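Next up: some structures, all given as C-alpha cells.
Values in this text are rule-based calculations from the coordinates and carry no lab data. Please read all numbers here as calculations on a predicted model, not as lab measurements. Cβ atoms are built from the backbone, for glycine too; each structure is taken alone.
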Structure P
C-alpha cells in the first residue's frame, strides 16, 4: 500500500508535473499547480518521490477548470497544463528555461517573457492516434498520462484543428475495414491541400482497403507504412504532409524573431544546421547571404534543393559529420531535435572561426547541457516561445556571441 502524504506545490517541472518537497525530497505530482496543497499517494525513489493526486485540500489561484472532457475523465496525456490559466502556463515555461540554464548550464542569464501563440486552442496541424482491435470492435484514440498502455476513445481534441478531428471520425468509423493486425498508428496531418493520413503498421494493401478509402472521403492522401516500406493508397507522396508545421502561425512568429536576430546582410556566410526543407534558409538567401544548409533527412534536403536552387549549398548528412567542412562562417543556426546537438558539434563551434550562434531548442534540459559545452560563447539573449499551449513543451531561441579573450 502506498504511503499517503500532504504536499504543497511550489513550481512546475519540465514534464508538466507540479513539484513540492517532503522531508527535503522533491515530490513530482502531475495535474497540480503552484500554490496547491494536496494529499498524494507517494512512491519514494532514491533521490525523489512521485505522487498520485488524491485530494486538493487548498486550490491554487492559478487553477482553472479544464475545458476538455478527455483531460479530466480520461486523464489524457496529450496536454499537461490545461488546469492552469494561460498566463500561469507561460510563467511556468519561462521558469523551466531559467532553472535549466542555472542548474545544468550554470548560467544565470536573463530570460525574456514567453512569446504567446496566436492561437491557444485548435492550433495543432498534426495528430497521432492509436487503433487497436478488440472483441467489441476497433478502439481508437489517445493514451492516459498515467497508463500509457491503455487507449481511450477520442471524440475531440481541443488543441487540434477541427479538420483533423473530422477526418479522425471518418477513420475511426472505417476502422473495421483495416487489416488484421495488433495495432495501427494513425497520423493525421493538415497540409495546404487538405488532410493526409499515414497508417503505420499495415501491409501494403489488405482485403477491405478500397472500402476503407471510400469511407474516408475527406482525406486527400493516404499512405500505408510497414515492413514493406511505403505504399501510396491515395494522392501522391508529395501530398502526404510529412513536413507540416504543428503550429504554423507560431512557427512564423518564431522564424521572424530568428531572422531579426540573424541581421543578415549581403555576403554573410551562414550555416543552417538541421535546416529541414530550408524554411529559414530561403529568407537568408533572399537577404543575400551565402548559405550552407545541412540536414540528414533526404526528403527534406530534396525539397530544400528544389526550393533554393543554386542560391545555396545543400548537404545531406549528419551535422556532426559535415559542420567542419562548412566552416568558417559568420553565423551558425542550429535547430536540433529534442536530443540536442552531438558533442562534436559543440567541439566544432568551440574551435572554428564563427562570430555568432543562434540555437533553437525544443527541450530546455538538452539546450542547457549543450550550452555548458560552449564555454567560449556568451549568452546574449534567451527568448522562449509558447509553441504548444496547454502542454508543458516550450521552444527557446538563444543568441550567443564569441567571447574575445
Structure Q
C-alpha cells in the first residue's frame, strides 16, 4: 500500500501534517475527513523515492561515462604549466587548484583537482594528495613534487615536470603523426573493399550465373566471401566484437605484454626505432629524477614503472638491484647490450666519472629524440611505397579474379 505525506486543515483552521498508508489519494482524503480534516496537499513517498533513485542512477551513469575518459597527457601538461605560473605569481595552492579545476574541460580531471584542493586545505602535502590518484599522476610526477616540497623549490620541480611532459608529448605526437597515413589508407581500403563486396560483386555474380561460366578458384573465393559478408554480416560483427574483447583481455596479461614487447624489438623495420624510443624515455625520465635529487636506485625503480616495454622494464629493475649492491649503472646495463646502444652505455660511464650524469642523460635524450623524429620521417617514406604495393596487390587479385572468367569466355567464342 502506498505511503503519502500530507497536509490537512479542519474547520477551525488548524493544520496537521504527517504520513498515512492509503490505497489511493481519494481514500487518503476519506480517512482524513473521518478525523474532521480536509486534505490540502499530498505527495507519494514511493514516487519521491523513485525520482531520487532515478536521479542517483543517472548521476552514477554520468560518472561512469566520465570515468571512461582518461586524463590525457595534454591535460596534465596544461595543468602543470599553469600551476607553475600561478605559484610564481603568489597564488595559494588550494586556490590555484580550484581555478585550474574550473578551467579544465575534462570532468574526471576537474573532480580530481577539486579533491586535491580539499586535501591541501586540510593540511596534507601536495605530493601525498597527488599520490592518491596514481592513474593520473605517475610516481615520477609525485616523487618530483615531493622532492620540490622537501627542498623548498616546488616551482623548479614543476618546471622540470613541464619539460618532461613536453618532451614526452612531442615524442608521442611524432609517433602518432607517422602512423596516421597508413591507418587512413588501411581504413579506406577496408571501406572500399566492403562496398565492392556488398554492391558490385552480386551483380557480377548474376552475370556469371546467366552465362553459365566455369569459375576458377580465386573467383569462387571472392564470390563466397561476398556472400558471407552479405548474408552473415550480423555473425561477422559478433565475431569481430568477440575478437576485440579477447584482444583487450589478453593485452592485460603478462605473457601477451612480453610477446608484444619482443615483436616490437624483432621486426626489422621498427626494431631500431623501438629501442631508440624506449631509450629516449628512460634517459629523459632518469635525467629529470636525478636533477630533482631522487637517489639513483629509487630513480631506476620509478623509471621502470613508467616504461611499457617488458624487456627494458626488466633491465631497469635488475640494474636497480645491482646498483643498490654498489655496482655502477653503466656496468649494470652492460648485461643488456642487446637493448642499449654502445653510445648510451659509454655516455652513462662518462657521466659517472665526471659526476654530471643527469646533464649527460638529458643531452643524450635530446639527441635521441631528434634521431627519432628523423627516423619517423624516413619510416613514413618507407611505409608509403609498401602500402601502395600492398593495395596494388589486393586490387590486382580482385581484378584478375573477376576478369579471368570473362577472358576464358571470350577466348572460347
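Work out the source of 24, 51, 24, 0 here, i.e. which of P, Q gives that when P(r) over Cα pairs in 20 Å bins from 0, in percent is computed. Intermediate values should be presented prior to the final figure.
Numbers: P: 24, 51, 24, 0; Q: 18, 34, 25, 17, 5, 0.
The correct label is P.
With P(r) over Cα pairs in 5 Å bins from 0, in percent, for residues 79-150 alone derived from the coordinates and found to be 3, 18, 27, 32, 18, 3, 0, which of P, Q does the value describe? The value was obtained from structure Q.
Have a look at P, Q and say which one yields 3.4 for distance in nm of label points 7 Å out along Cα→Cβ at positions 31 and 199, as calculated. Show your work: numbers first, answer last.
Details: P: 3.4; Q: 6.7.
Label of the originating structure: P.
Match the computed value -25500 of helix-only ellipticity at 222 nm (-39500 (n - 2.57) for each DSSP H run of 4 or more, over all residues; to 500) to one of the structures P, Q, and report its label. Source structure for this number: Q.
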